[in-house]
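Given below, in the form of structure tokens, are the structures.
Derivation of every value follows stated rules applied to the coordinates shown; laboratory data play no part. Given the structure is predicted, the values throughout are model-derived calculations rather than measurements. Cβ atoms are built from the backbone, for glycine too; each structure is taken alone.
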Structure I
Amino acid sequence: MSLTPLDLFAFAAFLVFVIVVSLYAGRGERSSEDYFLAGRKLTWWLIGISLIASNISTEQFVGMAGSAFGRVGLAIASYEWMAAVTLVFVAWFLLPRFLRTGIYTMPEYLERRYNVHARTLMAFYLMVAYVVVALATVLYSGALGLVTIFDLQEVAERLGVSPDAARGVAMTAAIWFIGVIASMYTIYGGLKAVVWSDLIQGTALLLGGLLVVLIGFDRLGGEAGFFAGVDVFFEENADKLHTVLPWNDPEVPWLAVFVGGLWIPNLFYWGMNQFITQRTLGAKSLAEGQRGILFAACLKLVIPFVIVFPGIMAYQLYGDAISRPDEAYPYLMSRILPPQFRGVMLAALTGAVMSSFNSMLNSASTIFTMDLYQRHWRRDASAGQLVRVGRMATAVFAMIACLWAPFISRFEGVFTYIQMVWGFISPGIVASFLFGIAVKRAPPVASIGAMLMGVPLYAALLWQLPSVAFLHHMAITFLVQIVFMAYVTWRAPLAEPVVIPDAGLVDLTPMRGAHASGIVVILATSGLYIWFW
């Protein structure tokens, strides 16, 4: 695909606008609370959009659309629709407890509930997962999306190299381009810069994705137009438009979706994952945080239509021309968008990568600074020192991610890869949080033991039962950990129940109508499943 000067101008202008707004928003962040939690002044609309923008990246536009292109079809939308229900649980049950404690990080909560060793172990797990898995995967999938848009055959001929060599150079250049640009304003402005960039990029991403869907329907309809294309899409893809797959499906079994393993990554991701919860921890009040989370839950209901549908469209229009499922979305975009929109959508896709990348960077540096550096090495560090350490950590993590990202190509399926790898740590973390909240006398050794056993147990299940869905592996791991924690608590309970005091930093008055709004989201999700059964 060749870009016109207007496309290149739109692309450059969008990136410059994001950088300028983010740097302006993040100016004057001197205290650790300002830098890592935006001064605890975030409002609901910033929280909601930032949650979605941080979550929806090329991991979804490349990986999820790729799964829809392949055998799974619309069933991959379960990750999005069940996330909406999970967000309701977070708003009702988890957020009030987290804001009451005044924590900066999710590992810090485990210290309040158990001890410093539980906090350190979770922080170590998250640090490794963010740098080696999450950050590198986002960079790789983003670079893949950008490179697929262009015709590398022409580039290879001009450079006098093979197409594979041209592709390798282009991937490396795209990875470092995204990594450097996104880390610049994250290093400078902290969380406030991140959420404002998320606002711009998230809005552009959703509008751009909607544009691809509308043009895709029009292309399917041919001369008959848009509405005929809608009919053609639903008629010819009936086998891919089911949300419920057999219980033993290797990727999205219905048993895991409704009562099993899918709840574990969802609860971890939306309720205990620093890179997501950091926005809600920065809420100016409980009511604002709940509004933001429920707003994000509503947006989650429509996300599959702008991501999953294009993956199915790509199969219908260009199935014979696309060799790798992860190339489905960018290939479709490069073929159906008119020239005047290509630069805008390219900028939106780049923004999607940066919004997730900078959010993870900021959260990784927060965990390193608050959970490891200050807690273990410099407990008397000043606010200025903490901000400087956070900025240096951000730069180092960005560099490591850029170096590791090219190796992600060795794994098959970006979306499945990242979901599967999180399974090594998420069951133990979810078990520690939920059991610790429900059972006040659970001792620290129960949490630490559960998190330690999770890695070898999950690895053994993957090795011994390779044909079983990894979501089932996660469910089995979680159940074993819960049984272990119950046994340890029965044998050696704490003498007194743990009571975490109220830090008094946030207004804890709940949102009016929070329960009614959550019930509406749950009913809407149920309706979508029934419609696409």
Structure II
Amino acid sequence: MAIMIRINYFKHTALSSIKYFSDSLDILKSYNVPFNELTSTTKREKKNKLGVECKKEENIAMWYTQVLKKSEMLEYSTDIAGCYILRPWSYNIWEHIQSYLNQQLKLRNIDNAYFPLFVTASALEREKSHIEGFKSEVVWLKQSKDQIALRPTSEAIMYPYFQKWIQSYRDLPLKVNQWCNIVRWELTDPKPFIRGKEFLWQEGHTAHAGKSEAEEMVRDALEMYKQIYEQLLAVPVIGGVKTESEKFPGAVSTSSIETVIPITGRGLQAATSHFLGQNFSKAFDIQFTNEQMERGFVWQTSWGFSTRSLGAMVLFHGDDRGIVLPPKVAPIQVVMIPIYYNENEYKKINEKLKELEEEFRERKLRVHIDNRKYYRPGWKFNHWELKGVPIRIELGIKDFEQKEVIIVRRDTGKKVKITWNNLPKTVSCLLDDFHENIFGNAKKALDSSIVNVNNWNDFMLNINHKKTCYAPWCGSPHCELNIQQRSKKDSKEFVRGDTNATIGAIKTLNMPFNSSLFPNESKCFACGEPATCKPLWGRSY
């Protein structure tokens, strides 16, 4: 009998506990709060999984991977290394860049078109130096009877049709642009956005009657790209000309904008613009009849800008809490978060936030109200900080009563109280200041990453400690090749067990347009011959 009573007691206790647990879950469900939000251990684990788990300064590679994934910018392809999925958050940023650049193209009477992904071997081989430059990266289709490749770039795809469309000076200039994907089979270490087997870009192609007109187009395209980096992405760049060994295959000359990622000291080619001269028009027989009824070959340009720009943006501005988005490309510029304790407060606060939302949208600001009941304010704060939203607005019941909001900036973390009166105008000014602040910080970081040197020892010591260098050079291709080979060998000797140092071959990034002048008697830092220019040297991605 005693045993039966004890069993019934434990059975009743267990059933009561289960009922209490079930009732608790029902209460939580009524407020849309997950049960694991109440357990401190689970909250800590959840926070660690959601947040960045390493510091940018301590492990840049792991940090970069984590912020891209956890900010929902990118997902890795599980099938092929070097292929990535651009999630809506990053693609939205790319769309803002597309929108800006399309406007600039229209102002220059450049129209969008689309050409096929496939190119024949015979077309690729028309310009010999062009195919040689891409030979190792070209992807060929095995199942095709003819030799067909996926485009590594589109000169060989477009120019047979330029030859058909251009007959006289009345058909010039011909200016087309296309937004597309590019496939290059990178065998080196792939990095999301920076270097992969497939990426998105735009490529502009133009044909002109005269050389000077084509050269002007090259400069103009590069200026467009500089504006995107500095005015949209808040990333400083350095314009210049590539050396012969670094120019685009088949081009007469290549101009580029380069930047340097301060935390790694590596150069990053941001965008390029190529003066093709008449190399391709002769290879593809693109001729026209001028006003004097004389036949001649057109002068051509091509230029491109890719999703690599998104990687540069993240590397420059991101911090230990996640990415930091420049306001002009942020999918959401302002996120508004209600703070409440009961349903009545929720309704009053949410109604006001909707009023403010309309005011923001009238001012063409991209705004979002995060009024999800199943996440707490602290979780939302971390979530939107991780995704890099520039401005956060908090509205609680006390703020509501005082007719004000709390504004938090993602770049500085500074909190200020602002009244409701003319709030959108105030936020617009804050967004402008936000851009200037992160661009100013990026410019200081870039400038501190570059040093002037005049001899080999200073050159190697600085390069091996994550710097790039301006150094006088003789301009000889033979000397440039020797510098690459010698630097790869000497870098190991110069570090001498320094764990913070880096090693590897060094090359020219570009020869800046506005590089500081140096005395005529300057000598090449590598070979001692008279110097003719002062390139920017470094390791690159």
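Here helix-only ellipticity at 222 nm (-39500 (n - 2.57) for each DSSP H run of 4 or more, over all residues; to 500) has been calculated and equals -23000, so which of I, II was it run on?
Computed on structure I.
Here relative contact order in percent (Cα under 8 Å, 6 or more apart) has been calculated and equals 13, so which of I, II was it run on?
Label of the source structure: II.
Determine which structure produced the value 2.8 for distance in nm of label points 7 Å out along Cα→Cβ at positions 74 and 330, calculated from the coordinates; the candidates are I, II.
Derived from the structure labelled I.
Distance in nm of label points 7 Å out along Cα→Cβ at positions 314 and 434 computed as 3.3: which structure among I, II?
Label of the source structure: I.
Using percent of Cα pairs over 42 Å apart as the calculated read-out, with 34 as its value, let me know the right label among I, II.
II
Out of I, II, which structure matches 2.6 when distance in nm of label points 7 Å out along Cα→Cβ at positions 258 and 458 is calculated?
Structure I accounts for this read-out.
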